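No lab work stands behind these numbers, since they all come straight from the coordinates. These numbers come from a predicted model, not from an experiment. Cβ atoms are built from the backbone, for glycine too; each structure is taken alone.
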Structure 1
């Protein structure tokens, strides 16, 4: 389908701030529908992009997107990857589908995300979009959990949480590279394969509206830099006590190769004349690992401290979003679902019950910032952020932080703000009761 390079979206959709921004509209068939390229890196620290302060890692292409778009300072994910990806696909809290922890790459494979017909890719597909997932899935191994079942027309990548970047073996020792539902053997460094297939998908669908989720596994362990083949001794967490230990230099080389791949994707959009008609989002799936730079945040992946859940996020949409802007509007991965559906004019059925909001009017300066309330939970921690205030529960310990004044969570105000503890702790309990009731109702 031929399309104009100019983006025209109904003001009612752009200015809608609610989760069902596009609800009630018929399928959008006009020629101006935008493409969406969502790029997700893996285990990258909040401060690992140049646009977020990194000095020892070169990310010129990501930094360019920040200069040409909007950089968010207060964007959130789950503390590990599977939950984040579940919230993106469903547009709802991952606790509702029982995916609160990372699915194991070895062992039983009976858990995963079942399709509902209301997933992000499925709704886009129903609206006439070509849909592709290139890279990491991590939402289930069994055929009924596969990306194609959720509405992705095309899938090239792997299903587990981590693979050897060169051999593409998972922690189980089994090969883990698929094209749609077929296991495949393809030589190459995984980051480069993801880039090449993403470019090919864009080229193949340049004449029709498309959504592609480019899910890099860089810079997740095993920390294997490009152009230096060494089979991973284990596709599992690497520690500072390993002999020899992985290095920050190796980590940097992996992230820089992903940034180079992003550059190739951006050049492809420009060459095909799609740049102005494409919303590009770059973000990360959870807080950084021990080799990451999470400055100025505290702690890292797997925790509910800011370093475990706050992630970089950049939106570029020429002509629709301002260039070079920084936004303190709080956002969360579920907002990507709502924002993409709104931007594409995709009808959202009421039963989808999206829990995110369309951030685009706020980022465009067409709507004022809004106060948000977010919840998180792990086996050992619980947390809520409401406005600028955060309550973190860790066993019997209660911590209160003003994130606007203390993003590093150094100044615990629990003693001074008992009133906030009394106000926020019941919110966590109410939220838990709600999501747990839904999860139990879905359980076989």
Structure 2
């Protein structure tokens, strides 16, 4: 048993700095051999905790201690691990693929996964720079090491392939199918990744994965208690991962919202006047859609997905797009995200995208260059171009030109309904509106 105490004998600097007070811990006056009575005792049961996972800073320090990489390459090595889905999260957590690669290579080509070879080569490079050894000596030694490794890889290639296949498959298994009990696995499609049943075509149960086109789908160790399916995460290079959660829970929320049919109304559609409502997509996203009775109007607007917070439709309406309510995203523990008019926000987003495309690969352009480009564009356009009409940008102008509409006069003379069928997401009413603007000018 150990006891300790402390008593302030000399105040020293504390005399001049009274804000840092010290409390005396005075021990009772005890004598050697004195018998003490027990007032209270407790027994506690505890388990040992695993050591904390490595963060990037700690991992870089370990790499430095092992002689792996250089100051300029260690960050790049770690980033490659993220990009190739060997690790995810912060602190760093290995995926099942990483485990299978390391376990398989440890069995059949151990030299690849131990730091000895890499650290020796790094040391040899430094020795060459210092003139301690020659390049030919290092090349000869490296060839011998690599020959030995390739011999192991070639001899055990079937076993290595089998081990890696098993690991890659395990990393895609989300859990049991709710309908037939077979494995549900992550699979690719032309629209992104989705979760399909391995019992297909006998079982056609499938689940979509929101935001899968933006990054790599990671099956985490956390399991949904209700559906016994692993929670998912989208790893995006250079950004925080997106926590998708249980894919079946997301699907049931979407079904519930579709059945309820009480989607909040944002305002009238700018193209046909029907109600615009905020809806959830099957993949767990969120958007604004026109509810025209005959579904002829395809007008939609994007919204931030539910993971960013709850959608709030305010009483404020847009002056430009009459009747459209302003929206905001309410975030727990943070200031709300004021989006304002969703249509104005979308137009601004499109302008920013076009501006960023105009900057090209060379990065940001200077204000001077931007001004020159604008003048050049203005000189290149003729008076009376299609883009002079409000609501027609470069993208729609290209569509019109592909449909044979080259000038404003062509637009004025065109059959609105027939032209709408040739264009993408452009309604007859919208074309009629353009024609009402153009016709007085062309007749004059």
Structure 3
């Protein structure tokens, strides 16, 4: 397993993260356990900010909170002077509960409800990313009733298909997100927005996908958007202030992945924006981006306890752990791949090839197929790396399994960011229904 950030094998042969021995973390907090390397999260945040500072562009880096969100994470992002991208009232509520500055919150989503829009208006958030004509009318009606000018971006689909899994590719023409450029809907949306007195149209937004390892998709999107903005200026005289190019920057899950450094993504993006806009004699916009996975993905490790072991001679050996698709659904959903190690025997060589099975009552609950490990025994600790993004945030209570705890580790200290769910938490919202039949007995 590749060791990211502060992860290392200590003198006891144990995996250590943030100066904390993972065997001790397991003893104190139990398993499954999400462990976040705080220093690595901050390092990633600062890498984006530094790259943009060196570019000479005005910018905002907004953390895409859907990747992983809790109050502690919002506080960390606030401390790093970044903005925050939310996509639901729940994420917005969490951000406000954390004391995150509302003016640095951007609200995304392809089907924001009236209640969600009202909540965001009442909070005074910085920007709404409008996704469709329904929202374009609804949000303006609400703003007009309150006689409040609302800053918006329009989300566009530039027709670029990123080289990624089809479920996480979002910039193509056939997408549930945004106004299509090729269809003419994007131009129509701009004209409508400019005609509405309670809108301040800051600019446009585009997000072409996730887990992207190359820059050609971003270059293509910027070219399409540059041509589109020239058309907009010709027909309306309007020039944008903000160009939001979304996120999607890839990380290393396994040796098959070869992501670029943060600085390279930013360099290519800013150089292409400068080239396209300068060629059109168009004022350089402020650039916004929305990294999520690339901020927290490599900083997260999930720790499990090994339980049952099933050896089918000549076929496969299964090693079962005390978690699975209830805490990491990505392998079942996206066929995502991960690396792992025995955290309590991290200095031992691999001795056999096994498949890591989850405990859910689903044959598809498999975390890792055919992976080389030391000979595992019940009670060993299995660490799976790079689970920081879309692990906890997509966790669920399937089979009434309790969601794990989350700890942040740094400089030998562990702090609980999210408590492990209790059995009482599982039934907290349940209600007993006494039916007429039972009452008559």
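Miscellaneous remarks
- At a computed 27 (relative contact order in percent (Cα under 8 Å, 6 or more apart)), which of 1, 2, 3: 1
- Looking at Rg/Rh (Cα atoms, Kirkwood Rh), for residues 110-309 alone over structures 1, 2, 3, structure 2 comes out largest.
- Origin of the value 33, where percent of Cα pairs over 36 Å apart was derived from one of 1, 2, 3: 3
- Entry that produces 11.5 once Kirkwood radius over Cα pairs in Å, for residues 86-125 alone is calculated, selected from 1, 2, 3: 2
- Taking distance in nm of label points 7 Å out along Cα→Cβ at positions 246 and 270 as the criterion, the highest value among 1, 2, 3 goes to 2.
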